[in-house]
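The data blocks that follow each hold one structure.
Read-outs throughout are calculated quantities, based only on the coordinates presented, and are distinct from any laboratory measurement. Computed from a predicted model, the values in this text were never measured in an experiment. Cβ atoms are built from the backbone, for glycine too; each structure is taken alone.
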Structure 1
Amino acid sequence: MTDAFFHRTLSRIEAERAHRLTIDMLAAWGRVGAPLHAGRDDAILASEVAGLRFANPVGLAAGLDKDARAITGLFALGFGAVEVGTLTPKPQPGNPRPRLFRLVEDRAVINRMGFNNGGLEAALPRIARARRRGVLGVNVGANKDSADRIADYRSGVARASAVADYVTINISSPNTPGLRDLQHGDALAELLAACDQARGRTPLFLKVAPDLDSPAIDAIVRAAIDNRIDALIVANTTISRPDLRSANAGEAGGLSGAPLAALSRQRLADFRTASGARIPLVSVGGIDSAEEAYARIRAGASLVQLYTALVYEGPGLASRIAKGLAERLRRDGFARLGDAIGAG
C-alpha cells in the first residue's frame, strides 16, 4: 500500500467510502502481520510525556480509526502514538450523509460526521487484543441524545482507562450540538473533576477547539491544571473559514488540513503562554511535513498529531516526518527531542 496507490485509487472514490476502505486495508494488514514500517525509531526522538515513553513524537489524531479496528496496521505506518475514537457509551450513526468532503485545491477536508461509532462496548475487546508498537490513546465523547453528558464522559473514561495508555476527553467537536459548551465555566470544572475521579492511574488528555478567545484559553488552562489533566491537545477542527478555493468550501462542519495551520500555530502559542509550560501540549492541525512538525515542537509542543495530511501525502508520511525530525534535531545541535521543545 504505497503513497502512489492512495493518490491513484482512493482519491477517485467518494470520501467516506475511501475512508472505510482505508480502515479495511489497514485492519487486514494488521491481521496478517505484514511489516508496513521497517526499522526502529531514531533514539534522538524518544521522549516522555505524562509518564509515557514515546519512541517518536508523531501521533495519529483521533477520527481516522473511530472504532479501533486497525490499531496494529496504523502502528505499522510508523506512528509513535495512535489515538482511536471518538467512542461514545452507546452506538450512534452520526449525522446524515454526505458528511465528509475533500477540498483538494486547499489540501483540506470538511467533516460533519457527528461521532459515528459502534460504541465503547464493541471497541474495548479490539483495543485490548491489538498489537501495539507505541502509545495507544482512546478518545471518548458523549452521545448526541444523552440526558447527562458528564455521566457519559465519566463512564467513557472509566471504561477506556482499563485498556488505554491514555484517555482523551473530546469536548471540541463542532458536529455535536452544544458539545463545545463543556469547554467553559462550571460545566468544564465539573466534567474534569468527574473524569479525574474515573481515570484511576491512566493519564488523561483534554482536546480543545481552535475557536477560543484568550479568556476561554486562560480558564481551560486553570481548570486543566486544577484537575490534574496530563496534556492538552490543541486543537480540533475549526468552524471558521479562511480563504478557500475548493467547490466544497461552503459545506458545514469542521475544517481540517493545510488551511488550519496558521490558526493551530497561534493557538499553540496562546496555550503555551497561558500555561507557562506547566502542562504538556500536543499540537494538531495542518501538520504535513517534518519542517512543520519541527516548528511546532520548537514552539512548545511536546508531541504532534496528524490526520488530514495523510489524505494528500499518503501513508508513508509519519515515517518521513519522524526521519526528518531526527535530521533537524542533529542539524541544530540538539541531543534529544526534549531539548528542542519550546526552544524556538
Structure 2
Amino acid sequence: MNYSKMPKIELHCHLDGSVRPETIIDIAKRDGIDIPSFNKDEMKAELIAPLDCESLDEYLEKFSIPNAVMQSKENLKRITYELYEDAAKEQVKYMEVRFAPLLHTQQGLSVEEIIGSVVEGMKEAEEHFDVKGNIILSCMRTMSPESAFEVVEKGKSFLGNGVVAVDLCASEEEGFCGTFIEPIALAREYGYKVTIHAGETGIGRNVLEAVEWLGAERIGHGVYITNCPEAYQIVKEKKIVLEICPTSNVQTKAVKQFRDHPLYDFHRDGIKITINTDNRTVSDTTMTKECDLVWSEFEMSDEDYREIYMNSVEASFASDEVKEGLKRYLLDR
C-alpha cells in the first residue's frame, strides 16, 4: 500500500513541535530573535531530537527554540497555517493540533489573542487545502491548577468555533491527575472534550486516574497501561482511544525500539489505537513515515489500516458532518 496517497487522520500533533526550520530562520531574521544558526541544516539538527534520547525531559528541551518565534499573532497564525498545509500535502484529511497558550504570552499577547491567531491560521488553511481541523488547548502540568483554570476560562468563547478539547501535557509525574481535577471538571462542564497525556513514561496508573478522575475520552500515548492491569482493563472496557506516536515513543524511551512497541498487541486485543506524529519537526516525521514504519514493522494488513483509520474518525472531536465526509474518503477508494 502506498501510504503517501492514502487518506489519513491525525489526532495528536503539537504546534510548537512541528514548526518548519526555514520558518524559524525567517522569523528570527525579521524579528531579531537570537537563534543558534541561520543555516537550515544546522537548525534542523538543533530541532530534531535523536532516537537515543535519555528521557522525555531531554526530548522536551527541543521546544525552546520554536517557542521563541511563537510570540506574535502573525507568527502563530503563519505557523499554524503552514502545519496544516504540510499535513494536507500528504493527504491528511483531518487534523487536531494542540498547543499550550500560556507559552506564548512572553511579548504581552492575551490568551484570547493567542488562541484566536491559531484558530485563524487553521481556518485559512481549511479554505486553501483539502483538510479540516480543530484545536486542542493544552494545560502544562508544570504550571499551577490556576493556570489551567485560566486556559479553560479564556478558551471557552472559542468552543464550537475552532476549539474542541483540553489537554494536560509536559513532564509526567505519578499522580498528576489529582492536582487538576477541578479545572478539567470545569472544562467538561463548559463542553470541552478531554484528552490527557498519560502513561508515556512508565506510570500506567496515571492512565487509570486520567479516565476515572478527569473523564479522559482519549489518552495521549498510554503505552504503559502494560504495567497497570486496572488501566489496561478500563481502556479496553470503556473503549478509550490511545493516541499512539511511534517515533516519539522511541525517542522519549516509552519503548526501547520500534519492535518493542505494544501498539499491535493493543490493536489485536481490541484496544482502539490511532497513529500520530506527536511532533513533526522534533521527531523528524510525517504521517506517511509513521504509517510506513508501523505497517512494515508489524506486517499489518490493509484491513488493519482501514480499522485504524475508522478508529481515528470516530475518536476525533469533529462534528458528525465532518466525520461522515472523512469516512467517505476511505469508503470511496
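Comparing distance in nm of label points 7 Å out along Cα→Cβ at positions 256 and 280 across structures 1, 2, which is largest? Ranking 1, 2 on distance in nm of label points 7 Å out along Cα→Cβ at positions 256 and 280, first place is 2. When helix-only ellipticity at 222 nm (-39500 (n - 2.57) for each DSSP H run of 4 or more, over all residues; to 500) is computed for each of 1, 2, the one that comes out at -11000 is 1. Comparing distance in nm of label points 7 Å out along Cα→Cβ at positions 296 and 320 across structures 1, 2, the highest figure comes from 2. Each of 1, 2 could give distance in nm of label points 7 Å out along Cα→Cβ at positions 88 and 128, but the derived value 2.4 comes from 1.
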